[in-house]
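Input: structures, listed below.
Nothing in this text is a laboratory measurement; each read-out follows from the coordinates by a stated rule. As the structure is a prediction and not an experimental result, all values here were calculated from the model. Cβ atoms are built from the backbone, for glycine too; each structure is taken alone.
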Structure I
Amino acid sequence: MTMALPPFTRELLMGERHDVAARPVRDVADHAGVEVGSRAHDATVSQLVSQYHVARMSDREETAQPEVSESELIRVRREKLDRIVALGFDAFPTKADVDTTIAEVVKTYAEKTGPELEAAHVTVKIAGRIMTVREFGKAAFLVLSEKTARVQVYCRMDTLPEQEWALFKNLDVGDWVEVAGTLFRTKTNELSVKAAHLGFLVKALRPLPSKWHGLTDVEQRYRQRYVDLIVNDGVKATFETRAKIVRYIRNYFDGHGFIEVETPMMQPIASGAAARPFQTHHNALDIDLFLRIAPELYLKRLIVGGLSRVYEINRNFRNEGISTQHNPEFTMLEFYEAYADYNDLIARTEELLSGLASEVCGEKIPFRGNEISFARPFARFTMKEAIAHFGSIDLASLDDRATLQKHLAEKGGRDEADLLSINAGKLIAELFEAVAEQHLINPTFITDFPTEVSPLSKQRKDDPNYVERFELYIGGMEVANAFSELNDADEQDRRFRQQLGERERGDDEAMQMDEDYVNALEYGMPPTAGEGIGIDRLTMILTDSPSIRDVILFPLMRPIREP
């Protein structure tokens, strides 16, 4: 005669490989008071494994039945919470009795053998979310999760107080509990906690999605990131890596004499970049304001004021399209260094990013099927050299406007008639995007941009048609933008007015006039170089994430409209 498996245990066993399910079966038999290797031990294991297969067969017979609705599952969980409260447990305790974390337990004792743990008699108090429940009569295994660490907990009816065993009978996957007990290894060498105390922290009223396959609907993952984080350890790891990236960057700049500052998020003029802004209104002052598209002009005001090295890590907002590389709000690092030019920032950027990659992931990193190397020096092309190299275009022909229009029509899919009103500098920039950008997989600096598309950059002394500017591309994406800053107030005023002309011709991303910034330059800004680095795209590359939404905890999503 075989023991009946509880229905919930049978449900949990469905879909597991035999060896995964059998391991806790063997562990329960080993701790059930029978000698390992004896006939009684073998019979117990055989009996439990047979029940496991019976459960699988029964499940296959039941698969044609309709699934239980979520509302019914919630109702059952609420009833269990009522029973837990009736047992004397607080439904929402104010704190948990813990003395360590699951991650610390795993890190500290992962290499300890069973005899070593037994000799040391290590006791721990931990808390976590229940991810698995396997019940076998008077014994059970729980798997608790905290962040990306997990540990197994072994519970027995005869070692837990009656009230706490009754609590266990009303627990579900997703609930939070606290556990106190001693560390040991099962006969299958699994690091485990032998529970002497089981406490209740909170009931998950909603069931977790897909017991074994996690949350796979991408839209739902982004909309309900809290659920995504619960069931996908890889997602938690991505955001832990993002935190390491930001921490490394802060430490780097703090260690090189830079001051971290904060500049306005709401600005009276949308400037500092070519982009369409979000607009809002301040009621008390009765003025329109813009969410900032870049902090650049405020940071350079600080250089004028004598803060010779400044940086900021914060959000920018741009009212533009959404794609795998674009989100309306995104995080940027911007830094400005007096007495430096763009060549100095090339060296600093190589030092920063090669050190960051080595610290977080290693110098060679997989990204979208490619292996990216952050070994110095990074590759370098002028913009025109990149067009000629990757577009198989004669370099000399790029000085002819008619030829530029022809190439952009052929390789960029543009109508030549639409290109007549675009200045030559913008034609070069668009042709670069069409033929070269996607080929820049390893870190590559693109230098010497046309003056027309660089209104805040200092012109080259030997060719005023181009500026001292670079962009860094990695994985086919722009990751950084930098230049020797224009500090001639009169020239800056002229370029702002040129941008106003572009706006009048229909370019709503052209910059607005910022007279106060021109006024600041008239007080004198020393030679300065500045750079912006996209934290989101950098994190995409270092975590091999296909979309910017994968590295933003709560990306903007289109609202779900009721039919």
Structure II
Amino acid sequence: MSVGAALSVFVASAIMTSVVIMRPLARVYRAWDRLPCASPTASAPKLQPMSTAAAPELFRFDNTYARELAGCYAPVTPVTVPAPELLRLNDALAAELGLNTAALDPALAAAVFAGNVVPAGATPIAQAYAGHQFGGFTAQLGDGRAVLLGEVIDRHGRRRDIALKGSGRTPFSRGGDGKAAVGPVLREYLIGEAMHALGIPTTRTLAAVRSGEVVWRDQPLPGALLTRVAASHIRVGTFQFFAARGASDTVRALAEYVIARHDPDLAADPDRYLGLLRRVASRQAALVAQWMLVGFIHGVMNTDNTTVSGETIDYGPCAFLEAYDPRTVFSSIDTHGRYAYGNQPLIARWNLARFAETLLPLIDTTSTVQAVARATEVIDAFPGQYTASWLAGARAKLGLATADDGDEGLAADWLALLEEHAVDFTLAWRRLGDAAAGDERSVAALFADPATPAAWLERWRRRAERESRSGAERRAAMHRVNPLYIPRNHRVEEALAAASEHGDLAPFDRLLEVVIHPFDERPGWARYAEPAPREVTARYKTFCGT
């Protein structure tokens, strides 16, 4: 049985199967929106670095996106809030960015991270982008409740975006209020830090701030903002915004900018635009494989949530698997299961085909037919890239240090066993490490009949014995890659409810401490390793939090 058969249930439906690269997007959006970023020939609005006397130079901003990509954004000013209160500040991330939190006045921090004070050197903008949402194209999305303050070079020499989310209306709000609530803000903080601890590329939250105002969704909720840090906020949908409008010069400028920022070694390559497509595809293959290996379900894999940097972004309706089932969907808005756990690799490929469409005029300036053929080769190579990334990770989770032709089948049969018997995904992998050291009782206990996995365990043991590792060494290696603690859905909801409904952040803090140490078994943490009762998971739904 192949990885594709056991791991990814690629549902055969019209919305799921079309990955054929089309001709460049039809130029049907020539009625330009009345925004500073609408016209491909618009000159850059004059952006003055904004500051006040109360705003010291917290960051050494160098804002290349605003400076170099005229017409790709709208200048904005964050909307002030009545009573900003700093909920949490990510000291470790702040240190990476060169921010001395010990010397930072809490009131000033709250004002800055609420948008009431714009720090010196920032040039706040809302970025333009479009996107396919659940398969349907929306020509204008953009930062409807986010403001990119600017970019900094961190202590490791990496360029990072710093952006506010929930900072009020922008020209892209489309009737929304531009606000966020405490629950979704803390969810993004928590899940981002968990993913980072798991070694998965992700945006992260620098700060969470209560706004002191009420936001209305289906009920009144306490308002909040987060400060997001990202390698960049450029999405497949960013390219789609301009390609759909026939703004080929802007698409070219955007591609050159992405190459300079994320793939500078391609800059002198005459075939660099095809090279860019290959790089983005490679990053997405590796990213989605990592999601699948820990049971992460993004929930809303639209093209506007697909980054060219290869980072996970936007944690609104995300969740983690419990009992293994590739058809698992938790998002309340994913009524057809388009973004089910097992479909994520296929959707990544579909999104990359949409990205390729935007690059066709750059890949070959003389022949669209040749451009399509060359781009299609990259898209068709994606399943192999994904499988290679997934299989490398699966070998590590199985405690295997070498490659064997039968490893894919061994891993796939393990997943099939978990699916057939509705076994918890995370605990199954973790307790397999105990079996490597000779104690199979804990993994067998996950099955209704403890004898069920015996034949597979014997196959796995014979395969492992062909390597020189001792059982104890194999167990230690497996425990370094198979987490014991993930953000269990019911624990996340408990923590968010306590913070949102009662202003109690203690459950959030305890859960955060657990999930940033996913591999380290600790006394007193057993409750965080256990799945929810099955009836709880059966009715569990996630929401976008918009």
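Computing relative contact order in percent (Cα under 8 Å, 6 or more apart) across structures I, II gives 11 for structure I.
One of I, II was used to compute log10 I(q)/I(0) by the Debye sum over Cα atoms at q = 0.08, 0.10, 0.12 Å⁻¹, and the answer was -0.72, -0.93, -1.13. Which one was it? Among I, II, the structure yielding -0.72, -0.93, -1.13 for log10 I(q)/I(0) by the Debye sum over Cα atoms at q = 0.08, 0.10, 0.12 Å⁻¹ is I. As an exercise: distance in nm of label points 7 Å out along Cα→Cβ at positions 151 and 527, calculated from one structure in I, II, equals 4.6. Which structure is it? It was calculated from structure II.
Comparing mean count of other Cβ atoms within 10 Å over residues 79-86 across structures I, II, the highest figure comes from II.
From I, II, which structure was mean count of other Cβ atoms within 10 Å over residues 71-78 = 22.1 calculated on? Among I, II, the structure yielding 22.1 for mean count of other Cβ atoms within 10 Å over residues 71-78 is II.
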